[in-house]
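Some structures are shown below for you to check.
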Structure I
Amino acid sequence: MTPTTAPTLQARAWATRIAADHRFPDTAPDILARLYVPGLPDVVADLHTEISANAEKAYRGPRLSSLLLEGRGPRTVTDPLDADLRWRALIWSLLITGQRSAYHANDDRLLKSDHLYAAVADHLITTGEPWDRTQVELLLDATLLGLIPLYDCLQICEGAADTALEPHRERIRALRTLIYNRFARPVYRANPVIGALQIRALHLLLRLGDPRPMDELFVPGDVFGDVLREHHPALHATPGLADLFVHLLTPTGTRPTKAWRRRTTLFLNALDDPASTVRAVLALVPALPAAPAEKGETHSPYLRPHVHDILTGMVWCADLLPREQTPWVVQVLEPLAVFAGTGLGGSKQLRAERMATAAVRILGGRGTAQDRDALVRIRAEVTKKTLLKTIDSALATSPATTRGGRR
């Protein structure tokens with residue numbers, strides 16, 4: 001694609017007309033004019049005709065996939081296009097789906113049409129050519145204007161090469177700020193979709209080697225972030241800790257993979273004193289206050305999902321450090337496991353079961369007599385059957401049990 005040039009009068013005229021026809025907002029014509037090339041108006045018209053004709057069928061569920069087979073439905077328009085026009089057809093489809101015009105207009109016909117446009121966009125994203133820096137620029141500019149869905153923009157950026165993204169760090173930072181500001185609003189704080197977008201934007205910046213300050217990870221009112229900032233400022237300001245937290249925002253699963261361990265070790269080694277930092281963070285857990293309930297929640301988890309992911313990852317970090325640097329593991333993980341493995345006020349809803357399970361598995365794997373004794377004490381405090389089963393399994397396989405027998 002050629003470098004950005006000023007749109008022609010022809011491009012601006014088409015953009016103004018098509019934006020009005022589809023009830024786009026006032027910010028859309030500039031983006032549409034940049035998208036324009038000769039031939040695009042015919043593609044847009046043909047695609048819209050094909051989608052309008054098939055929208056009813058697509059909305060009936062199983063017929064959607066059949067309409068995206070080669071030589072059928074909208075693909076009769078998109079398949080013959082060269083790579084550049086296919087990309088422009090994709091942007092057009094994203095612009096349609098990004099407006100949610102059907103919802104605003106209460107127009108059932110538009111709703112069904114938008115549904116098929118979204119499917120076409122997904123198909124073109126997964127089958128298209130690699131994006132170049134100019135294409136990424138237009139994508140980000142349109143998204144920052146609210147014209148393209150955040151989810152699709154992040155999906156495309158995650159699949160783009162670093163060389164296409166590097167020139168646009170400022171735009172990606174602005175995208176993350178846009179998501180953060182939405183995530184900071186109480187009505188969205190408990191929304192897992194917005195939370196996931198925030199995490200993905202942070203991961204994208206981390207991938208580009210763009211460290212983010214700790215305050216960008218936690219919105220005001222986030223219990224864990226507030227505790228760090230207000231009561232442990234030195235820990236809050238630890239160089240490299242925010243990057244480790246961003247990495248840990250992706251859950252480890254029931255047990256960390258080898259790839260996760262290797263990647264996490266790199267972040268740990270970037271800290272000045274990994275063992276002391278991990279210990280300091282984990283020591284905070286038993287005193288963390290409950291996250292306040294958000295509007296619209298029927299029940300509130302004790303910890304927000306992103307905090308649970310970070311702290312569970314930090315528990316596993318204790319298992320990555322050399323044993324000689326972690327003589328404190330039992331001292332720290334035992335109260336953490338009891339706290340995370342029990343419910344507030346005796347509730348059956350545990351504060352953080354994955355975190356408690358990680359602590360139990362680490363203690364079981366270490367296998368000293370002190371670790372085994374800690375597991376016995378933890379077992380006496382918890383009541384949930386799934387966690388008790390994990391503790392029993394850890395005790396049964398603990399080297400201390402194997403060596404010394406059951407007591």
Structure II
Amino acid sequence: MDNSGQRQSDNGESDRATEPEGGKRPRPRDVGGGFLMGRPFGVPVYVSPSWFLVAALITWVFGGQLDRVLPELGAARYLVSLFFAVAFYASVLVHELAHTVAALRFKLPVRRIQLQFFGGVSEIEKETETPGREFVLAFVGPLLSLVLAGVFYLGMLVVEPGTVPGVLLAGLMISNLIVAAFNLLPGLPLDGGRMLRAVVWKLSGRPMTGTVAAAWSGRALAVAVLVGLPLLTQAGGLGEEPESFGSVDSLTDALLAAILAAIIWTGAGNSLRMARLRERLPDLRARTLTRRAVPVAADTPLSEALRRANEAGARALVVVDGHGAPTAVVREAAIVGIPEHRRPWVAVSGLAQDLKDGMRVSAELTGEDLLDTLRATPATEYLVVEETGEIYGVLSTADVERAFVAAMARTPSGRS
């Protein structure tokens with residue numbers, strides 16, 4: 001699946017963001033997700049440890065098929081099968097890179113690409129601004145998979161059928177067709193679901209309406225996969241005997257269907273939940289979350305600084321120089337760590353965090369812009385300033401986190 005994502009993506013996926021796919025809390029920008037394989041277009045590509053399990057499974061299954069088609073290979077068929085597994089996931093990577101390039105062209109930051117159990121995930125950190133861009137961003141992945149299928153088909157025309165190259169090219173052509181077809185199914189978190197979301201968004205004028213429609217379509221799709229896939233495989237191919245119920249193959253098909261259905265159902269629910277959260281993110285306002293602060297000189301005793309803050313009804317301290325310009329923010333955690341009897345002999349300068357680039361934030365910041373700004377420069381407190389440069393107060397990361405958690409608590413996890 002392709003989970004192009006806002007934490008979104010698939011070849012098994014979620015809407016950005018999935019994840020949550022997405023609402024983002026301040027965090028380090030480049031968090032690992034397995035083994036780093038490279039940085040195409042500046043975006044890190046990770047291979048999840050679960051990929052090795054899938055690669056082994058593909059090698060075993062494809063090796064069994066090769067034994068019927070090319071029995072003369074013997075044990076070497078597993079080496080050929082391993083090459084097929086790697087080439088297939090290289091195709092999945094191309095699918096994800098298509099999403100990534102499109103996102104970068106639309107100036108949307110891409111956190112990373114991860115190859116995992118059921119495909120790939122492109123973690124795109126922001127929503128597209130228009131339904132047209134959303135449609136394009138979703139469609140380019142399946143389009144590239146179709147292009148790859150065509151390239152492998154052309155390759156089949158120039159090699160001998162029934163040979164190792166011929167079988168490999170045929171397998172890669174079919175697998176890319178399956179990836180494209182699966183991802184075009186109209187339900188989140190698949191690319192087809194994001195395309196459906198874009199169409200409904202365009203018709204209704206509301207992105208949330210598109211998300212609700214595509215998420216419920218995804219849930220219907222999950223039920224169809226859970227019920228339909230085992231029935232389809234149990235019926236058997238043309239001219240073949242149907243599988244007996246309870247056989248190893250039928251149980252394997254049922255297990256695969258359950259896993260796929262669970263991934264789609266969960267991804268659809270996460271997409272819906274994160275869309276609802278994004279609707280509430282504008283309620284996160286730097287101005288309303290900021291604590292009133294009083295300016296104090298660097299050599300002011302902590303006890304005196306706290307007295308002034310209490311008189312002014314303030315909850316934070318900002319260290320200023322002789323000209324009244326802010327130079328540091330006193331850390332709340334450091335104040336708590338000083339016993340009351342020592343506070344008259346401790347200067348606030350020893351408890352302050354110097355203001356670095358990124359620690360001055362505008363009082364007008366809201367929603368995702370506010371979270372992105374805080375995430376870019378992790379700190380416990382930030383100086384909040386007016387557009388004129390005047391000190392407005394101090395913003396605590398703890399206050400933002402509490403407001404974020406409260407917004408999540410008000411977000412239904414699955415109701416439309």
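A value of -17500 for helix-only ellipticity at 222 nm (-39500 (n - 2.57) for each DSSP H run of 4 or more, over all residues; to 500), calculated from one of I, II, originates in structure II. With respect to distance in nm of label points 7 Å out along Cα→Cβ at positions 40 and 328, the largest value across structures I, II is given by I. A value of 1.2 for distance in nm of label points 7 Å out along Cα→Cβ at positions 184 and 304, calculated from one of I, II, originates in structure I.
If volume of the Cα convex hull per residue in Å³, for residues 48-215 alone computes to 109, which of I, II did it come from? Going through each structure in turn, the value belongs to II. Between structures I, II, the greatest calculated value of Cα Rg over 2.2 N^0.38 Å is seen in II.
Since every read-out is calculated from the coordinates, none of them should be taken as a lab result. Quick caveat, the model's predicted, so the values are computed rather than measured. Cβ atoms are built from the backbone, for glycine too; each structure is taken alone.
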